[in-house]
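J.: Take a look at these structures.
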Structure 1
Amino acid sequence: MDVMTLVRSITLFLVFAVTLGMNLDDNLIARLGMTGNYGLVVLLAILFTLFLTGRHVLVAAAAVCLCLIANLPADFTLNFGYDRDYYAALMLAVVFQPILARILH
């Protein structure tokens, strides 16, 4: 593995871990009905990092920004005009779309 790929993977993991764990009582994991614990945060951060490691930088940046917005408090995201569940769905679509495209083709 290349050094730049390793640095990028570590950076993506840390950013996803922070954005998923910052609002633990009312984040994306809690809205899905699971109790917010740090083990699940780390597992999801590893999963998203593995999916985005080989992707273009703009795709990874878009996923990180959408993950950050999806996990902010509800009052803050409503100032943008949309519910935060829309941002979460868009983030998951950005992360999982290449995998689904490979499976279906």
Structure 2
Amino acid sequence: MIFMIETADLDDSVVDEYLAGFEEHFLAGALERELGFVACWRTPSGLGEPVTVTVVLSCADWAAWERARNAAVGDPRVREWIALRERLGARGRRRFATGATFSPLR
């Protein structure tokens, strides 16, 4: 299994809008494209620093990732999601990982 781990650093004032947009514009399509939803976390508000939102999705292998990614290109919800991220000033990183042999998520 391959995990996509995406982080976004945001101003605290836009985190709720970001999370709602993720759910509305990205998550449903990702599930339709056979990506698995593993988790979503956020750092606490009020720390005097940007809030980091972390989303973890999964797929069976690189072929499944390529199919999902290629299908996302034509999905208008993905374009809406990208526009929202840009408008909210989200800056982040995408990484891929696989589970260690002793991990319950492999």
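J.: For the read-out helix-only ellipticity at 222 nm (-39500 (n - 2.57) for each DSSP H run of 4 or more, over all residues; to 500), a value of -10000 was computed from one structure; give its label from 1, 2.
T.: 2
J.: Let me ask something additional. Comparing structures 1, 2 by relative contact order in percent (Cα under 8 Å, 6 or more apart), which one has the largest value?
T.: Looking at the calculated values, the largest one is 2.
J.: For structures 1, 2, calculate distance in nm of label points 7 Å out along Cα→Cβ at positions 33 and 89 and state which one comes out highest.
T.: Checked 1, 2; max of distance in nm of label points 7 Å out along Cα→Cβ at positions 33 and 89 sits with 2.
Every number in this text was worked out from the coordinates using simple rules, so none of it is lab data. Please read these numbers as outputs of a predicted model, since none were measured by experiment. Cβ atoms are built from the backbone, for glycine too; each structure is taken alone.
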